[in-house]
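J.: Just below sit the structures, each encoded as structure tokens.
Just so you know, all these numbers are worked out from the coordinates, no wet-lab data involved. Every value quoted in this text rests on a predicted model; they were computed, and no experiment measured them. Cβ atoms are built from the backbone, for glycine too; each structure is taken alone.
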Structure 1
Amino acid sequence: MKLREREITIDGMKRTIDELKRKSEQGSVQLQGEAQEAELDDLLRSAFRYDVIERIGKGKDGADVLEGSP
């Protein structure tokens, strides 16, 4: 009986560890995306100095950055 309880506990811990690993990897991907957006913003601003460059907030559909004439 005790052995079975340990197995159940260990299985639960393994599932928790797997879930935490998955969540940490997702966060990492999100950070990479944010860094790429910031880099794109910097590149556009330096390449098109006289244009208006506007970053779009997180969670909105469509483009991440808008570029237009002043």
Structure 2
Amino acid sequence: MKILEKLNAFPPGINSLHERMMEQICNSEEADLCKQILATIATVYRPITFKELTSLVELPEDIADKLDLL
């Protein structure tokens, strides 16, 4: 696999989109929780369910309770 070719295949402007998303996350009231969720999602081997996510990230009770309803 040629890494540079793969990276160059991303649509133009995707870096600025990611920068803007991270800026919004970092400026939010729940920045730490968002960062934990992103770090978890980025490191798991396969897509995970909300229930699995709650076992990996400590969510506030009000959010965890809502996820139980899904």
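J.: Work out the source of 73 here, i.e. which of 1, 2 gives that when volume of the Cα convex hull per residue in Å³ is computed.
T.: 1
J.: Still on this structure, please answer the following. Taking helix-only ellipticity at 222 nm (-39500 (n - 2.57) for each DSSP H run of 4 or more, over all residues; to 500) from the coordinates of each of 1, 2, which one would give -24500?
T.: Structure of origin is 1.
J.: Continuing with this model, one more query. Taking distance in nm of label points 7 Å out along Cα→Cβ at positions 44 and 60 as the quantity of interest, name the structure among 1, 2 where it is greatest.
T.: 2
J.: Okay, next question. If FRET efficiency 1/(1 + (r/R0)^6) of positions 28 and 52 (r between Cβ atoms, R0 = 30 Å, to 0.05) is calculated from each of 1, 2, which structure is the one that comes out at 0.80?
T.: 2
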